[in-house]
1. A value of 0.94 was computed for Rg/Rh (Cα atoms, Kirkwood Rh), for residues 198-469 alone; which of P, Q, R is the source structure?
2. Can you tell which of P, Q, R yields 65, 27, 21 when semi-axes √(5λ) of the Cα gyration tensor in Å is derived from it?
3. For volume of the Cα convex hull per residue in Å³, for residues 366-485 alone, find whichever of P, Q, R sits highest and give me its label.
Structure P
Amino acid sequence: MTILNNPELVTLLERCRDLPTPPGVAEQIISLSSNANSDVAVLTDIVSLDPALTVKMLRMANSPIYALQGKVDNLKQAVMLFGWNGTLNLALSFSLVSNITPSMSDGLDYDFFWKRSIAAAVACRHFGRVVGVNSRKEDLFLPGLLQDIGMLALDKAMPELYNGIGNQQHQHKYIQKLELEKLGIDHAHVGAWLLGRWNLPKRIIDLVAISHQEEMHVDNEPEYLSENCIKVSDVIAECICNDEDQRDYHYAANICNEVLGLDKTSFLKNLEEITTEMQETAAIFEVDVGDPKLLNCIAEQAKELLLLRSMETLKTAEELHQAAEFLELKAKKLEYSAKMDALTDIYNRGHLEISLGTEFEMSKKSGWPLTVVMVDLDHFKKVNDTYGHDCGDRALKYAVDLLKACIRDTDSLYRYGGEEFVVILPNTSIEGAQSFAERIMLTFNKNTFEYKQDINISITVSAGIAIQDEDSDFNEWGDLLNAADQCLYEAKQCGRNQYKIYEHNKPIKAAVG
């Protein structure tokens, strides 16, 4: 079916005065492309009429996408690099993205539209390069970018069509279903009709018309490669731009395998490259494609989901072993991040509660003493206030290094919060606890933290110590920790740079200055 099967829609579109149209420079380039006698100099002169377009062309030529050894510093060099069709494609692409304004309807999200269009364009260009469609990088960029241009035409001519669709427009199949139900045709055919009015080359119009067809050519005949690239670009754009729980990586990987001959490893590699190119291209087009960190996670997320899905159908022991290793490594990373403090790379407070509970029960059962030391960096707020949080973060790491130097292999160190730390000393009596406290006091007093070449900061600590032994009456590990915290508070109240030990329910002072 074509748009001509719906004459009422054609009439409505033709009467719409606000349809997307190529700006003046782009129109001149399109007209020039049909003149066999035109040369590069004329093309360069036309592009140079638009300063903003010229800047973007130069930015694209010097971007990592082209990875040239020498810098392109004038428009003529850029046009020679892109070629005739490439310059036409880029000029029209830049002009459209910059000049098409949102309608007043309460439906189509134009920011999301251009994000998805950039994703599709980059994917189409990328896969064209992978399968060797042609030597010019931009020949498939424009068809990929314009495959949804019909949505803009429909939004201008029929503002009510997309009203109220909200986040459902993130699912392209929902959009197509809506259009087919109401119009009997989808936006790809509307887009092809619009590009025909612009007098764009027939190959671009034909690619846009078939861009959303599900039928793929799996024989990889040269005449079908471009069609396959634009159809696959639609699938990849759906993976990148759809809501996270709606992304079907398994389907995308299978399509890439059947149509482009990419195995899962190649699919993931290409997906990662596309998200990187997408960020670089979007920056030049001045289109917001969202948080770069989230885009960078897409390939990793796809890898996880594909492995989980494929475990149901793995055929060899080696594949199963690889999947198990990956999941085991992932589980270890999650377990590690759950119990470690991100800044100091020591155990965090959550893991302290687990470890101290275990050690406390073992101490109760075995009768071995258990010491808990709570350490606080004196006047640490002044460090942050005076030198900034970068200095504060480095000072915390410095303090951790000193504390690590003071503990045994059987001891464990935790960040309790802010500048407070906890040390668990298994099988350690009051004498060992005092020896440890004096050791850390001495270590901090004889060392200084060198922040910069001319900034050396003296950092001292206060400590509170509590011991679970045969003379104590702590009922649970929380009581032991609270006792150490109480002693730390008293050490700070008494002037800092000292420690206190909780013994027989009565704190005693033992200061080292």
Structure Q
Amino acid sequence: MKITVQPALDERQDALVLGIFEEDKEHYKSYHKVLAQEIDDAVEKKIFTPNFGEMYWTRILGLPYKKIMLFGLGKKKEMTVERFRKSLGKAVKCVTSAKLDSFTTNITQMAGSLKEMNHASLGMATAEALILGNYTFTKYLSKEKVEKKKVVKMVSLQWENSSSGFGEGLKTGRVIAEATNYVKDLVNEPAGVANSLYVEKAARDIAACFSKVKINVLNEMELKKLGMNAMLGVNAGSDNPPKLVILEYNGGGAKEKYTAFVGKGITFDSGGYNLKPTKYIEEMKTDMAGAAAVLGTIQVAAELGLQKNLLGVMPLCENMVNGKAQRPGDIVKAYNGKTIEIGNTDAEGRLILADALAYTERKYTPEVIIDLATLTGACVVALGYYAAGLVSKDQELLNSLQEAGSASGDPVWALPFFEDYQDWMDGTISDLNNISQKGKGHEAGSITAGVFLSKFIEKARWAHIDIAGSAYWGVEGAYTQKGATGSGVRVLSYYLLGKERRR
């Protein structure tokens, strides 16, 4: 998608897309006389109401556009940056549905109510909405169906302010949105394609593109030597090799400590011997969404040239069933020496993260570790699909991530981490069990999973983000599609940008 910025609406585009607030009557009178009358008549006759999310298509003789779309923005005082994203994203989808290639729209008017936003932030939100809303995954469609999947090729933004901030924000937002779409591609791939070797290659491709990114990959033999038995146990039933892929991005000073992102990479999760049922197992290609989000975040940092030292750590395994697969009741010794009884083979994500977290901290001594994982169904029950769960003992880190989530439209919601939960994962004949030993075992499931992971952190500031609901949607959003969402990339990118501004 090509995005241009001009001081006036561009008459060369296929469609004119106008955002209209409920209080905009005086403003739209400044448009072409016939257009202003059309809007006035549509509102007067209640054919179109400027309520948030309302859309109305029309054609007007004498104007150069093939079609004109009005979309309601609601009340000015209720406009937020996320409503702004949703409005633009929905506009993109409506233009594609109308089989049009391009449109022009009035960003200056739409942004009038967002006085608290600087122009760079507004530019970021604009690019994100347009590019995320324009995403399609057509790799496995026939040529005939691909041709029917229209995308917008050109958007001309009417922006009257001469400051460079908006344009710079557009560039940053484009980088973040394109990385998010790249992650969607990875997660949408079938598990028969996107196995550990495929994800490893994706990481190698990123390292090859940026001089400040280096890659290190630990294979099965090296994992055995290191004693990463929690990872190896999960992968025991798979024909695909386990991998621990580590990307190092060195954009900061030589003495600056790393910020580490650790992403769960289960390329397919059958559940193991605790087999997942129908209506759940079909989407388990998505269980590597945490690892994919880490890849996308490193790509953003490298492309923007952030002055930070970062690690992207991706434990890659496949949880399958055969005669060698681990069983409920088995006990494994993790990298840090703790023993874990396998209470449920479908609680495997925390096992591979346990080894990855412990190894990352001991090997690289990062200041901050943030893990991302499609970890628990309990998180989906608690928060649904829109927000990810967040667990940490570090209030400052919690606050920073929540602020980043709110600003980015990729929200995270903090769950309590009470002291009373801390022994719920203790084992009886082992140090730990991978499922809770209190009650029926599923109470506070998202929190107890976080408790388990915390046992593999020693000194680093740590947070856990559970993207089980937010990584893959069964319905369309305003600027998201059914399927993978790229959850995690935007919140982590905004988190890093916030730290960059505070340098």
Structure R
Amino acid sequence: MFSEEPFKYRDAVLLNQEVLRRGHIGFHMPGHIGARFFDDNDCRRLIASDTTELSSTDDLHHPKGAALDSLEYAAEVFGSAYSFYLCSGATTGIRIMLSAVLDEESVLLLSRSVHMSVIWTLSILGCRYRFLPLRTSLSADLSPFVPVDPVVLEAVLETNPDITDFLVTSPDYYGNCADLAALSEISHRHGCRLLVDEAHGAHFAFGGDSFPRSAMKCGADISVQSLHKTLPALTPAAMIHVSGRAQASGYVSKSRIESGLCMYETSSPSFAIASSAELCITRMKELGAEVFEETADRVRRLIGELEDVNGILLPDRRAGMSRDPLRMTINTEGTGIGAPDIREALEKLGIYIEFSDPVRLVMIFSVLHKENEFRRLGEALKEMFSRPAENGLKYRDDLAKVSRSVSAAYAHLPEKAVDLRKAVYGRHRSSNYPIDDCAGRISAKPISFYPPGIPFLWPGETVSREIADLFAYADRSGIMSVGLSDGFFSALEPYSKQHPF
């Protein structure tokens, strides 16, 4: 029998991180702001809900009782024909979405700015895919990549009638939103399904007029949302939604969605995660759009206060496009101060933001943030940007060069040397080479900065000189990356029939 005395065998290292974070302010996911949303009673109930599939609990993959009632309410809130809770994140949802509609005869159209999970799923499915021409005319202060242009989509579908599905990410990691209503109309007119990675936009369904419309309301056939990113739900609570149009037309098979749940999720999905999603949806609906509009107004006021700071760019006011009103992006390029330097300085003050790339800061705001926290962030940023840049104009020029290189990397379509499926699962050997020696070699892995986890390079693609230089910079600067390891790059070797293994 357990004693009521605390265990003394070993410190709970992961749990102790919570103690270290006390007093910190977080402008990052998850949206519950460090359990601010859940009271003690909520926590007890969530832990008590952590059980297996029983007659009284139902089955999250094949709901018939309580789970079905919960999902029907969620579908009503989000405007779908039916929805499913995802207990292992939107990453799993993307895999399920693609697997539910694609086969070896399909042709998927997508942009380069997709999540890494898309690569792995396509490598499994073996379907054909094509990339949209990328827009490079807009200033890179908005983000390294820009939303899909409906005019470009129209032109591509007009000349490629074999395309069956179109995948788009909206909003993106930097808060930019595509015109989903226009993309939906164009896609459907050309007999093409619209699939939306809406991982960062679950809160749109609860906002008022200043919020973009959700993918379901814009006519998407399937959308995947990550509730925990922008709403008060436990990590990694997410959902997949299927529209009434897709259901009525038979364009999306519910049985294939259910098969995907069984294929990609654990056979023991967490009722605690799903219950936190249900609690989040219920309370956010009860709070109403007014609370979201109040938070959006606070963000707008903060942006207004920062507009007079010399040298920074606030894409939120300059973009001329739809944006997430609860996400603030600041470009520091003109100040001569690197965004990572600002992020580290904020952390010394106990303020943590979502992430920084070489020239941009990204902050996510929740309806749970308090007025004094907005004030504290604004004062800290204004004070930091008022300091003279230590490295002067040369550092500013270096930042501009890096910013252009990152944007060019996303806009560049590398040469495809090896089929994706063969690159991932084929008999090619891979070897590690120093990053300085990677130009001209074929990548064995997807490579991206993380966050946001958007690959510059897919497996089977050839490294250009420009991409190689960018990798070298990332390695020197200590930028977190996926696919580069301790100064080395994994390259595919030519396949030899004499030595196939």
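Since every read-out is calculated from the coordinates, none of them should be taken as a lab result. The model shown is predicted, which means the values in this text are computed figures rather than measured ones.
1. Details: P: 1.19; Q: 0.94; R: 1.01.
Here the read-out was taken from Q.
2. Of the options listed, only P reproduces it.
3. Details: P: 95; Q: 111; R: 151.
Looking at the calculated values, the largest one is R.
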